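Since every read-out is calculated from the coordinates, none of them should be taken as a lab result. All figures in this text were calculated on a predicted structure; none of them were measured in a lab. Cβ atoms are built from the backbone, for glycine too; each structure is taken alone.
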Structure 1
Amino acid sequence: MVKKITKNLTRAFLCITFPDEVIKEIARIQEILSDIKFTGKLTELENLHLTLKFLGEIEDGKIEEIKNRLSKLKFDAFEAKLLNMGTFCNRSMPRIVWVKIGGAGIFELQKQVDDILGDLFKKEERFMSHMTIARVKHVSDSRNFKNYIKNMALREVRFNVSSLVFMKSELGRTGPRYTEMYKVSL
């Protein structure tokens, strides 16, 4: 009888986390959103982030290799800002409410991450610099909902990005729980 060897897997991603001034603005926007009639879930404030690269389920043996490669990133801190809001839709039904994050440094950092991990993970095909602030299950008037989101008054909050976080994601009944595994200061 051959014993099957199972590998331990960790769901992980690389991201930028946000300072308090960004979190406060998103909390304000989410409060307005909660008054709109839709079925869904607001992203917990402690879970807000900008995913630069989703790694998926990775073998635990790769974690140290990823940390080692990330430690070799050579990147200066940069300024970013909240830009505008929108939705991702499935068959014209909104599913995700997002806030776009601006800053040329984000795209340069994402490309560098893709390059440094290129032989371990597939490169991003269409990276969009955004944070998910709500997941929508149902809305009765999708056109008005999308227009309302698109026209919401988002304050332009500028902030410094000075680190990249290697995050573990554990999915549970109440939602995901994120744990920092490694942080690279830029």
Structure 2
Amino acid sequence: MALTESNMLPLGTKAPDFRLPDTVSGKELSFADVKGTHGTVVMFICNHCPYVKHVNEELVRLANDYLPKGIGFVAISSNDVENYPDDSPDKMRAQALALGYPFPYLYDETQDVARAYDAACTPDFYLFDADDRLVYRGRLDDSRPGSDVPVTGKDLRAALDALLAGQPIPEPQYPSMGCNIKWKTSV
């Protein structure tokens, strides 16, 4: 596991569209299918990363708190499943069901979506406004595995609350930190 920080896609970037299979429903979903009326959170996660495991329960709480407020949520795994079989679609489905993900868990087999979002690590978070413009990117909060800092989601929650209140998103925005995306090696 290589500790990696977010690349911090420029604020104002239009949400890159995608069409990916949801590992739970089996349906192909696009950004338009998952977007909320007031904003959308796109999360790059995976099954095996200890940083994602550390925040999984908060991801469920966060989505359950903000979905009723008009925020859409989607999780995407872009890891190379040949070398990381724990991140395969069938195991993604099992994890989503076991943890009660209230959001779709999409599989980015080509890794094109991760590249479009300039995703670098898991977890990596992007918040888009109602016009699909990036207003927040980076970390969930300052908790890390092995730290005594509780997982609260405070950074992303502050951004969501500001967006919903029509206020400026709090600064500074800190990069997320976690395992690097497991890129496929070319043959």
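Any idea which of 1, 2 comes out highest on FRET efficiency 1/(1 + (r/R0)^6) of positions 149 and 173 (r between Cβ atoms, R0 = 25 Å, to 0.05)?
Structure 2 comes out on top.
Out of 1, 2, choose the structure whose coordinates give distance in nm of label points 7 Å out along Cα→Cβ at positions 101 and 125 equal to 2.3 when calculated.
Label of the source structure: 1.
If we compute distance in nm of label points 7 Å out along Cα→Cβ at positions 93 and 109 for structures 1, 2, which one ends up with the highest value?
Result for distance in nm of label points 7 Å out along Cα→Cβ at positions 93 and 109 over 1, 2: largest is 1.
Match the computed value 0.94 of Cα Rg over 2.2 N^0.38 Å to one of the structures 1, 2, and report its label.
2
Given structures 1, 2, which gives the highest value for mean count of other Cβ atoms within 10 Å over residues 85-92?
Structure 2 comes out on top.
Given a value of 22.5 for mean count of other Cβ atoms within 10 Å over residues 45-52, calculated from one of 1, 2, which structure does it belong to?
For mean count of other Cβ atoms within 10 Å over residues 45-52, the value 22.5 is produced by structure 2.
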